[in-house]
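Colleague: The following blocks contain the structures, represented as structure tokens.
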Structure 1
Amino acid sequence: MTTPTLSHASVTTQANVYFDGKCVSHSLTLADGSKKSVGVILPATLTFNTGAAEIMECVGGACEYKLAGRSDWVKSSPGEKFSVPANSNFEIRVAAGEAAYHYICHFA
């Protein structure tokens, strides 16, 4: 099941725009102090570096991802999550012609 809403959040109104607009997100801070970002990735193959550990939750569309040190691509669809360790990286791809990947990034 996907997370349909995030209640009681402070939203940074300036968008985070990465990779020439292929990824756009907004940063959120919830009432309990936890941090998240909500965004969309358009068709592309992108590499992200992590500082904190992350849990990527698919809320729409789909993607494939590959964690650092792995050779296999894994599909993520709505309702599915994958974890990325701190101080690491991962590749994510959305196939050309496919719907954008909508996500919530939960920072650990």
Structure 2
Amino acid sequence: MSANDRIREQVTSNPVVLYMKGSPAFPQCGFSGAAVQMLKACGVDRFQSVDVLADPEIRQGIKEYSNWPTIPQLYVNGEFVGGADIMREMYQSGELQKMLETAKA
């Protein structure tokens, strides 16, 4: 299975997927940590996280899949939302909370 196929499977079979550096318990960069905190602040306790540092194919593949150059990347209901900066803007406006209401598992 190609990296692209694996990514498609992950984002379509889980309501909320965060591609990040590290894990939710031990983020390996500040942006990944901030993304996890925003999800938790929105009441999302359970979500699929994918550590891109553990798999170089996924690390490169996710950038190509989304046509977005940075990590973390958030997907909700199979759709690419954005990185930490976009998540922060959406969180501050209340848009992220509304989007995640429909995606809670």
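Colleague: Supply the structure label, taken from 1, 2, corresponding to helix-only ellipticity at 222 nm (-39500 (n - 2.57) for each DSSP H run of 4 or more, over all residues; to 500) with the calculated value 0.
Modeller: 1
Colleague: Relative contact order in percent (Cα under 8 Å, 6 or more apart) was computed and gave 31; which structure, 1, 2, did it come from?
Modeller: 1
We did not get these values from a lab; they are worked out from the coordinates using the rules stated. The shown structure was predicted, so the numbers you read here are calculated from the model rather than taken from an experiment.
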